[in-house]
1. Upon calculation of Rg/Rh (Cα atoms, Kirkwood Rh) from the atomic coordinates, which of the structures 1, 2 produces 1.09?
2. Thinking of 1, 2, which structure, once distance in nm of label points 7 Å out along Cα→Cβ at positions 17 and 177 is computed, gives back 5.3?
3. Given 5.8 as the derived value for distance in nm of label points 7 Å out along Cα→Cβ at positions 41 and 441, which of the supplied structures 1, 2 does it correspond to?
4. Using helix-only ellipticity at 222 nm (-39500 (n - 2.57) for each DSSP H run of 4 or more, over all residues; to 500) as the calculated read-out, with -10000 as its value, let me know the right label among 1, 2.
5. Supply the structure label, taken from 1, 2, corresponding to Rg and Dmax of the Cα atoms in Å, for residues 153-384 alone with the calculated value 20.1, 57.
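Rule-based calculations on the coordinates, nothing more; no lab input. Here the structure is a predicted model, which means the values were calculated and not measured. Cβ atoms are built from the backbone, for glycine too; each structure is taken alone.
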Structure 1
Amino acid sequence: MRSFQCAKLTETLNTLLRGCDAVQDYCRQGQTVQATDLLASCQAAAIRIGESIERIDRESSRCDGTEVVRTLEGYCEAIYRLHTPLSSGQELPQTQTDAAVEEQRILLRQAITQLGALPICREVVFLPYKAAMWDSLEPVWRQMSEDPLVTAIVIPIPYYDRNPDMSFGELHDESGDFPPEVPITRASDYDFGARRPDAIYIHNPYDAFNRVTSVHPFFYSDHLKKFTPELVYIPYFVLGEPDPDNEEQLDRIEHFITVPAMEHADRVIVQSEAMREAYIRILTKAYGEQSRQVWERKIEGTGSPKIDRVTNLTERDQELPDAWRALILRPDGTRRKVILYNTGVTAMLENDEEMLAKIRDNLSIFYENREDVVLLWRPHPLIEATLSSMRPQLLTQWQQIVAQYRAAGWGIYDDTPELDRAIAVSDAYYGDWSSLVQLYQQTGKPIMIQNCEIRSTEPAGS
């Protein structure tokens with residue numbers, strides 16, 4: 001049984017207890033009609049409670065309210081034994097009516113106790129919007145899925161691309177892109193108002209203020225808060241560990257932190273205690289010193305689930321596509337080195353044409369060394385949507401570069417949601433500075449950050 005269901009049923013039973021007092025008063029005052037009418041109403045309410053418990057039992061194998069229902073049946077029988085003589089006009093001694101009402105009280109109190117002893121089950125909803133960002137929620141979902149008293153529901157939520165004028169563009173639903181072992185519930189199939197989840201987990205903090213994409217407005221954090229007592233935000237990104245006393249470092253990450261979800265969430269789980277302190281200082285500065293206790297209460301520095309996943313990755317646990325294996329393994333069975341090449345959104349926006357030229361140059365170099373090294377190019381999953389919204393003049397060039405690379409077939413292009421696989425199979429990281437760097441550091445493998453101003457002197461090829 002869910003906590004809100006138990007609370008609602010308990011409230012109704014307490015109302016019936018107060019009804020016992022009213023019945024007793026009516027009987028003492030000789031108001032028989034009022035007493036019998038109220039007894040009939042109480043009996044009808046008890047029947048509805050019993051039916052509700054039976055329905056809950058059918059919906060959940062974890063709840064068995066049989067004893068409560070039996071007690072309520074006894075309460076209804078006790079009402080019948082008092083209602084019958086009163087409704088027929090028979091005058092009863094006060095001691096007899098008092099005893100009959102007391103029997104009803106005892107049964108109601110027993111039902112309340114039995115109801116309170118039933119196991120409370122929690123329904124927890126996870127709302128990823130990009131399948132590629134599922135790793136920020138997946139470990140929490142997996143842990144809760146193993147709890148017999150928790151129903152963990154994954155609902156990939158629809159999102160829009162933003163047009164350059166910030167209007168909504170194409171609508172996306174990535175429900176089909178999640179791992180097959182994750183049971184998916186469609187957003188249209190879940191009634192938040194009726195189900196009232198005990199907790200909702202989100203990883204998108206921006207609501208209406210993302211210039212690249214927007215989740216459907218129904219899923220903005222202020223609206224979700226209406227349906228749950230616990231809205232939990234876990235960032236989909238991992239930032240470089242800050243020095244909370246360094247104002248310059250705090251200023252650089254402020255735009256990641258002063259977001260709507262921080263205000264509306266009941267809990268926020270960040271990657272470390274140092275990051276927690278950075279959040280608290282940045283938010284206190286933004287909202288005023290009087291808000292400090294709010295941030296101290298809701299922000300937890302217990303660690304990012306993304307980092308937990310990465311520390312346990314091994315290549316042998318990954319299922320590689322045949323096309324990948326054909327590039328990674330030489331004909332004699334020896335293995336080529338794999339370089340994870342990450343191109344990010346921020347670097348593209350900051351460098352425009354220069355970044356496109358740098359990418360072309362890098363592809364040329366890796367092509368020339370393809371016998372020894374396999375390039376695993378994994379752009380940020382929102383890079384094309386970002387260019388469409390904020391740099392439309394670069395979009396065609398970007399698409400041409402990607403199309404030519406994929407058609408040539410000498411390297412891997414990874415636009416799947418499976419970041420873990422790319423991290424596990426690669427031997428080193430090369431590319432832009434991003435939250436992926438923070439994750440990759442956990443592997444202990446080499447990392448090199450690209451500089452778009454440094455190019456090969458060789459002419460671009462292939």
Structure 2
Amino acid sequence: MQHQTEEAARLEHLDAIQKANLDPYPARVDRTFTLLEAKALPEGTPVKVTGRLMSRREMGKLTFCHLRDESTSLQIVLSKTDLGETDYAFFNKNFDLGDFFEVDGKMFTTHKGEISILIKTIRLISKALLPLPEKWHGLTDQEQRYRKRYLDLLSNEESMRIAKIRSKLVRELRHYFDDHGFYEVETPILQTLYGGALAKPFVTHHNALDIPLYLRIAPELYLKRLIVGGFEKVYEVAKCFRNEGIDQNHNPEFTQIEFYWAYADYNMLMNLIEDLLPKLIAAAGLNLKFKTTEGEVDFTPPYPRVTMRALLKQHAKFDIEDFADQKSMYKKAVELKIDGIDKNNGRGKLIDDIYKKFARPFIINPIFVTDHPVELSPLAKRKPENPNYVERFQLLCVGGNELCNAFSELNDPLDQEQRFIEQKQLSSKGDEETMPYDEDFIEAMKHGMPPTAGLGMGIDRLVKLLVGAQNLKEVILFPTLRPEK
């Protein structure tokens with residue numbers, strides 16, 4: 001009801017503005033300085049600035065207001081003497097908080113020492129018909145903050161800070177890979193066959209071709225095709241989609257960077273990550289050491305390199321080598337009371353579920369978890385000294401949050417073909433998170449793919465960690481939400 005009353009009052013103001021032959025939504029403005037730039041100017045400097053009206057206070061023949069643009073906020077002072085009684089009264093009667101203005105005036109400092117603009121003329125450039133959140137409390141309802149992010153950004157400085165940090169991180173990622181000789185590329189989001197990860201896809205339909213299409217779960221298989229085609233270093237900042245649950249660490253739509261580097265292996269990627277992450281953190285204006293609810297985290301390299309098998313020995317108190325087939329591993333998972341498992345789950349998934357319960361939650365500082373079982377990694381190269389494991393690592397920290405996943409890529413087409421067949425068999429038994437057989441990718445590999453290393457890093461999770469957010473929705477400007485009733 002309050003909203004309706006406020007909107008009705010603002011519509012009356014709009015009517016008065018239009019009857020005064022003023023355009024409430026002009027096409028052009030004249031701005032010579034941002035508010036931050038204006039603050040640095042000497043007294044007496046003429047300026048034209050623009051911004052949203054955030055506060056207003058009348059004191060006799062003066063009205064003190066604050067304008068805000070993206071750079072900062074700045075006080076403006078309107079004088080009945082300078083504006084004239086009619087214009088001064090019209091401003092205070094018909095203009096509202098949230099309206100945008102173009103002001104022309106001169107810089108000066110008030111008796112209280114506040115840098116301000118003494119207004120010569122003021123012009124409405126956009127009329128707001130609904131009120132902003134209350135100034136001092138902002139938009140506090142968490143659900144509404146995510147649904148109405150525009151109001152959240154306006155009223156909560158931390159939300160704007162996080163959004164800008166994310167932008168800086170993505171920019172620095174691009175600079176880093178560009179400077180290291182990588183080419184940025186784009187691969188299909190709509191795919192005739194999904195792949196590149198163990199996840200359930202979103203399915204849609206193309207009417208003209210009358211075929212099902214999938215939103216990509218990862219760009220991996222297309223990026224590898226480019227390596228086959230002759231590129232040696234490629235990367236993509238990729239929107240990906242996985243038909244999974246929503247929680248503090250998962251959103252069905254997310255952003256990651258994936259890159260592939262010919263003639264490199266996973267050890268070289270670990271070295272690269274230890275070089276990259278401190279640069280990203282510095283570019284965002286953050287510290288390598290920071291506090292979280294789980295304790296202090298230190299991103300100063302080097303990071304420990306520990307095998308998944310060793311972590312399970314340490315935390316789950318058993319050796320996966322003693323459970324060499326699916327049947328025995330399933331029995332062990334039941335004994336360890338792992339939730340959500342199915343008798344048709346593959347050995348690799350069972351190991352992963354045990355690892356996620358017993359080992360990951362206890363990780364705080366960055367650690368490379370290496371050498372995963374081959375059943376868990378259908379696209380990674382086997383270790384020469386032990387083909388039951390692959391040359392793979394995940395960088396984990398703070399409660400086991402995964403920041404990146406990387407392999408020495410499998411480039412043996414016959415081995416890859418066999419692993420696709422094994423994935424298909426798991427799918428036929430009811431496992432929904434398997435990788436389909438991609439015949440075209442196998443054909444590409446049979447033309448020859450050089451030894452290659454590849455890595456995917458979740459940008460949302462990285463930002464969440466660095467800014468200390470408790471929920472992934474805090475760092476995604478428009479997260480996926482259940483529709484309002």
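1. The structure behind it is 2.
2. 1
3. Computing distance in nm of label points 7 Å out along Cα→Cβ at positions 41 and 441 on every structure in 1, 2 gives 5.8 only for 2.
4. 2
5. 2
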